[in-house]
Structure 1
Amino acid sequence: MSYEDVIMKIVIAGGKLQAVEAVYLARQLGWQSIVVDRNARAPAAEMADHFVCSEISDHKKLLPLIRGGDVVLPALEAEDALALLGVYCQETGTPYLFDPDAYRLSSSKLACDRFFREQGIPAPRYYPEAEFPLIVKPSGQSGSRGVRTVASAGELKGIDRREYVIQEFFRGPSYSVEVIGWGASFEILEITEIIIDAQFDCKAVVAPAAISARTKLEMLEIAWRLAQLMQICGIFDIEVVQTPHGLKVLEIDARLPSQTPISVWHSSGVNMLERLYAYHMSDPAPRQPRADRVCIYKQIAVDGRAITSLGEHILTDQGPLHIMPGQFGATNMITNYVPDAQRWVAAVIVCAETQAQAEQEFRQVIMNIQAAQGPGAWEYREG
């Protein structure tokens, strides 16, 4: 009997947006999800089959929980918590879907960029060689936190170059791809387009990305090279930007990301959680994709008289989210919406045969929301 023939129990440590992604994917597989977070109102708290409010350091709670699970997935960033989870998994013999060495590299933007330079990975040029405008990124922060652009040398005063990455800024389209593997064995998944808001936070994902054969080959070559170098025992994603001089790697992140796994699942039928576990269990036989569709995953905030598309940060502090299939005509929604609410947030998921059709489906969802919110000019805008 294979693991696909039994009901799996996955313990997800952390309850924020990575956990939302993991719970969603687990549900598609028929796995039971158990989310652990110290915040009783974490986004994934009510999406999971079971929720445990606890600190990761509470070994009296965590050890029995992990011992009763089939696999553990971290959905947090605190180094001490990640290390503790590794100890718990080693003590209980429970598979831990995490590569600490790869994560240690990817969690420091400065270390990542040194790695790119040493290995000849194409990346934006660094200050002072780079011309303005520049982008400034805190080394130890994930996502878009603390990221900003600067237009002159005067704006760089007071910035400690030992703590920040300072490099040339490009306004071209951005793409992402995940790599899952176990040492020398790995696979490269579907390429997605990443659309950012004014604060450099991802506000939408299109899967698959509508790119030329040449750009796709260039992206796959970068992913293959990085996979060979990193010998990943888990998952990492690669974000690149299109420039006049070809693709440039912006960052890598060795953890289950948010937004793209759900998008790739709806587009191709490939479930990153299943693939991650398959590689860990040395059973990486390719799975036949279920579908070949275009998925648009886009966050919105409904507030007062406006509906605004914004980055994923809008979902973080809104309390528990819920999965609502078909809501307002969407394929699916992850949201805190309740009837008659005037202020709420959602990740809207729409799928269609083509990108143009998916975009039309999204517009129809917005019109349905505008009609349901009652009289008044409910403006839609891009943030």
Structure 2
Amino acid sequence: MKIDKIRIINRISVKQPVYDYVKPTDYYKKTLGAVSPTEAAMINDIYTLELDSGDIKVYYNATKEVADFVMLLSDKITGMNITDIDMVWDLLYRYTLPLGRGGLVMHAISAIDLMLYDAYARSLNLPVYNITGGKTREKIRAYASHLHPTDFKSLQEEAVKYINEGYKTMKMRFLYGPSEINGVEKNIELVKTVRDAMGYDVELACDAWMSWNYNFSLKMFKKLEKYDIAWVEEPLLPDDFESMKLLSGNTDIPISEGEHHYYLYDVKRLLDSGIRIIQCDSVWAGGITAMKKIAALSEAYGAVVIPHTGNIYNLHFIVSEPESVTPMAEFLTKYREWMEQHMSGIPYPDNGYISLSEKPGFGVEYDGQK
């Protein structure tokens, strides 16, 4: 079966609420103003891509920028077999080396890779996880991810809500970085507020979203130790591997990285820097093809892979790896709508766990609205 064509069939405008959280651009608040998480990731308009292969059609939602790159690359693979997934990936990776290796180009390669996996699995009438190793468990443990700083009462109520919904792990966002005077103490007050509400029977992780430097991070980690933190996510700029190595050797709190890292070479640098929780995303880091390699490399270092977001692509990857390597999935409790526009078949957690259907491909269907 051949790749007949890839085309853009729909455009959807997305507007997410502005949730407060720390950002690497906080030094420029006067210039940028308040920025929502999706806007910071340049997720404003969603374009639905269709890959056509004979009787099989698969769909994928991407940002305008990613969709544009997919269209630029699509003519290089038109006519190739949908089964030649590794060859397509390698061809596109090598073709885009002068301007790629990460960012939007790798997002586009990820989109093509995931659409090919979807089409191939559908041609076999199998779910994707059955062509990538089979299921290693019947359901995936999910952690609740939000807890953006608001007033203290609302933060505590949200944490208790997640406990009542069956979650055993949750993740909160920090609000302050080095640009804020007394930022360390203000962050600790937020963590204490959440911990006081949830107790210590539930894991608490924290997200700094690439916004700190080494000195600020070191002060934060020392103050956080008493709160039994499961991990601190992205405390440093993604390219600051030297500070990651220094920081990981000076704290007992696990550091997670990978949301903004790509393919094997970035991940090896993370692992060599002492990072043992890898959070690469199938839709950004190179698709299922890259994620399977990332999992193998991480396992060799004794690390775990907990992908950024619990999108359907990450879920199929997670369930096809041993639980010792991919122990859980992130569930973004208030961010999911942009990926789900006009899509059905997206699973949601039940009592803190996610189950996948046995539908062919990724099990996601496009509702045909234009």
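Summary table below
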quantity	calculated
Label whose coordinates, when percent of Cα pairs over 16 Å apart, for residues 100-163 alone is calculated, return 52 (choices 1, 2)	1
Comparison of 1, 2 - label where volume of the Cα convex hull per residue in Å³ is highest	1
Of the structures 1, 2, the one that 1.32 was derived from, the read-out being Cα Rg over 2.2 N^0.38 Å, for residues 244-347 alone	1
Given 3.4 for distance in nm of label points 7 Å out along Cα→Cβ at positions 132 and 228, calculated: source structure among 1, 2	2
Which of 1, 2 yields 11.0, 31 [Rg and Dmax of the Cα atoms in Å, for residues 52-107 alone, calculated]	1
Highest-scoring label, criterion being relative contact order in percent (Cα under 8 Å, 6 or more apart), among 1, 2	2
Answer label among 1, 2 for the case where helix-only ellipticity at 222 nm (-39500 (n - 2.57) for each DSSP H run of 4 or more, over all residues; to 500), calculated from the coordinates, equals -9000	1
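Laboratory data are not the source of any read-out in this text; all were calculated from the coordinates shown. From a predicted model like this one, the values you see are computed outputs, not experimental measurements. Cβ atoms are built from the backbone, for glycine too; each structure is taken alone.
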